[in-house]
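Read-outs: derived from the displayed coordinates by stated rules, not from any lab. Since we're looking at a predicted model, the values are computed, not measured. Cβ atoms are built from the backbone, for glycine too; each structure is taken alone.
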Structure 1
Amino acid sequence: MGKRRHAAERRKTRPAVLGGMIAVVVGGAGAGVYALYDGGASADERTTAAHRTVKTGPLSAAEVRTASTRFLTAWQHGKVAEAAAATDDPSAAGSLLTGLTKDAHLTNVTLAPKAAKGAVVPFDVKATLAYQGLAKPLAYGSSLTVVRRTSDGAPLVDWHPAVVHPELKDGDTLVTGESGTPPVKALDREGGEITAARYPSLGTVLDGLREKYGKTAGGKAGVELRVVRGKASKAAKLSDKTLAELSEGTPGTVRTTLSPALQKAAEEQVDKRARASVVVLRPSTGEILAVANNGHGFNTAFQGSLAPGSTMKVITSSLLIDKGLASVDKRHPCPKTFTFGGWKFHNDDDFEIKGGTFRASFARSCNTAFISQAKKLKNDDLTKQAQQVFGLSMNNWAIGVPTFDGSVPVQSAAQMAASLIGQGGVRMNPLNMASVAATVESGTFRQPYLVAPSVDHRTLATASRTLSAKTLSQLRELMRYTAASGTAAEAMAGLGPDYGAKTGSAEVDGQKKPNGWFTAYKGDLAAAGVVQAGGHGGDTAGPIVAKLLKLGS
């Protein structure tokens, strides 16, 4: 009764409603800090009820309010153990929440929940960042999700580091102190400063440049709050990220290859399509001229790992021509379907080309024309072609910031056949596929780069061989014909005659529309783009790529 009487006395204070939750101003040392109460049963009563039954089914609004309030109240008052116990992973939650005071040096934390959206509760965080006599206010938004505990059905906060801050991934921490890595001032190829405010897509690129060149570019470190990446994030090639500065460091200078005009245009183009990404580079040198993503939280253009669909047929065609299994003007089968390895492969809308050439099959992106050759190939043929000619799938590119360098694993049976048309285990991003188009245009693989290798004397990746003149000329003709009369013709209209292109659509499990791909070159420019869940590449990524090729020509 003593506990209940005490609780009742506390509730005599007049409450205010915040986002559907009860907020009460706490007096004394905590003046101005909101304490959140759910008005539900006591802990003893909830525990007893849990023993009686395991509750299932959708969470009620009251359960979401109760669980989120319990967690936020405890966190706000520095009761780490209580806050952690209100989650489904007390150990991980306790460790990260403890670090907010110990490592991040956050004080005076206040949390203001907003109206719940189902089981998701958004909330605002305000705190003071204080370190060695320096102090600065910090404010940001986050959210949590309430789930049922499997054992008893109790509502708990689904723990993820992003609950604490949306920039955090599993294993990451927040740290305030001297950064250790001085900031950098990144410049475009014309000497203009590159900022995330001017080019939103380049936030992750700037993080990568600082991590790579901060200690050697001549700057001095400042004091800041930053995300320090854990093992999983490092494996994903994510860079540390600055969230707030207490004292500015002195930046060093790093010059990039980016074109301000093309970068601006790339940003504008991807903003026209949800989940769009694009890369533009110069085939004769490998210089990256532009990189942009519609979503700014992850650099899909450089680090994405997506099935490239029929754009992969550029590499596959080079392999088939090399081996004498295809030739531009020779007859080549394109049936409606073809079965290999127990899988039945289809063309789009089950079209077929009777008595057609390989040129026609490539231009219309006939899947079965490629699948039908699988029985004549070894399991590692495509992998070797990608590595030895196009410099892919060796994890050794050094462009100046983190990248995913494509993956063409050795596979067998149906998966090997699927790889020929850019499905199966093949994974690429726009940087990789722009490089493929550049290799065809120039005849030689030149590893793309964002910072000249002379800056830090690094060694660029190379390919062990080039295509024969016969194969190269046929590959260029296939891409030229596709740009002029095939699936890429509408997007590439008016850009000829020194051009080539290939469209692609990559099916993704659980996704209604495929990812739309497009890779092309025009003169000494090559580009590739993807629009995730966009549909056919010629209609989605194609206009983005073509616009940039036209602008840069």
Structure 2
Amino acid sequence: MHSWTDTLRFAFQPVVNLATGGVTALEVLARPETGDVLAEARRDPDLDGRLAVLALRAATRQSTPLPLHLNVFAGTLADLGGLGPLNEAVRAAGRMPWEVTLDLVPPYTHVPHRALLEAVGALRGQGFRISTDGVGDGDAPLRLLADLSPDLLKLDCSMLAHPAAVRAMRTLCEGSGALLAVEGVETERQYAVALSAGAHLAQGELFAPPARLPAADVYVPPRPPAVLATSRSGPYVREFLRPAALLPVDASAGQVRALLTGSPDVSGVLLVDRCGVPVRSVHRSRFLLTMSGRYGHALYAERPAAKLGDPPRTVGADPTAWEVLDVVAVGGRDRTSDDVAVVDRRGRCVGVVRLADLVRALAESRIEEAAALNPLTRLPGSDAITAEVDRRIVAGRAFTLSWLDVDDFKRVNDSAGFAAGDELIRSVGRALQRAATGSTCVGHIGGDDFLVLADPDGLEQTAAALLDARWSAGGLPVTLSLATVVCAPASVSDHRQAAACLAPLKQAAKAMRGAAWVLGRPGLPGHEVRRGPAVTAVQAG
């Protein structure tokens, strides 16, 4: 009897990491030669679940070590409450559930959201990773996206026509620890927009089209020089994930050798326990050198590979690249080239990062930072401060944003000369840097204007060091004015709103004679005068 599976084929499309240029996973796509089995699967949850199992088996036949992305309709999960047969098939294929990402495909209309969330929770409990597919071109409500808290959010390429919307999705992802991917990228211009908007991953015809065999190579355009670093404190580890080569902890040295010789791009193998927790790390060069020595194969081939490994170096997905360098620095110099295993909250390996990727990214970020520094004070400009403001807003942190400037600075330049004025600005900048403690960030936004971003309890000391000091330029006494807006969590939506709240406070401080400090809060009328010739508790707004 003729079966629809006889005409069903599968294609593989790479998912590319934009930070490293490497392939981080393969999406497995059903390609029926006749009929429309996908339309049937949308109406038949059992059929959709069978398609996911067949896609997994198709990838298993290709013997690819890469993590997999499998498509499943959101309605299927809500109806079935999970994918029991897929979990069994993953184990039978010798895979770990966390090597499989389930791409939830729209529509979401008429899908019971509570049932969907319960099914996703059950799949997460089994170890599967979750992605939301087609965001921007589908019908996924923002509230559902937030409730799902996916590991990966896939944007439709049409959203690249609206870079601000892509950046907003990036901010949403940063708040939940997710990665942002763009699918359907076809041109180098789209690639450049995806990069500049902060996407981590991408897939599309530009890199490699879907093919019957997994692509051995992908095309990645040269990185545009205008792309700025993600964060002043360094990019996050999760942006540099590469697939990990995993074997059971009891694997023999012969099995490790076969994996390494068959996969020249693999720099090391992690030996993991039954739960996927790294136990030993086998470095490619050191291992093959031992195995290629005289009697090496005879001595070690049938012995446990763990005896030729080292304790693994592990980090979570949330640290920055700088923090990973601290991990790499611990131990002997002979291990500086070892991959670092990235683990989830349960300690399971979700990928590796390579030192070369981190060093290159950090070097680029410092070059970009240096180009953005004010040449007079060597302090960062407003972009760095406002980006950090947005990060704190997303993280739900309280903060204070202050605007500091020199009173009547034009008179200083006119009377004492521009050289004395420049030296005064440099002196204020140095004082700001000395007074900044903890997570305080200072920036010079031009002329005599400075920004100070601090925790609510970290500003009083900085203000005293600046306002109570005796300032002069060319023998002329000089005073400073400070305006501060105190932002509780959720009191402002972004840095623009914080700056708008700060503007009238600056005007109030400048209207006072001598050193002054005015403080206000978003949404509340009036302001408090902390320093000034006539200090009062609250001035009418």
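If mean count of other Cβ atoms within 10 Å over residues 411-418 computes to 15.4, which of 1, 2 did it come from?
2
Starting from the value -11000: which structure in 1, 2 was helix-only ellipticity at 222 nm (-39500 (n - 2.57) for each DSSP H run of 4 or more, over all residues; to 500) calculated from?
Of the structures listed, the value fits 2.
Assign the value -0.42, -0.62, -0.72, -0.82, calculated as log10 I(q)/I(0) by the Debye sum over Cα atoms at q = 0.08, 0.10, 0.11, 0.12 Å⁻¹, for residues 163-450 alone, to the correct structure from 1, 2.
1
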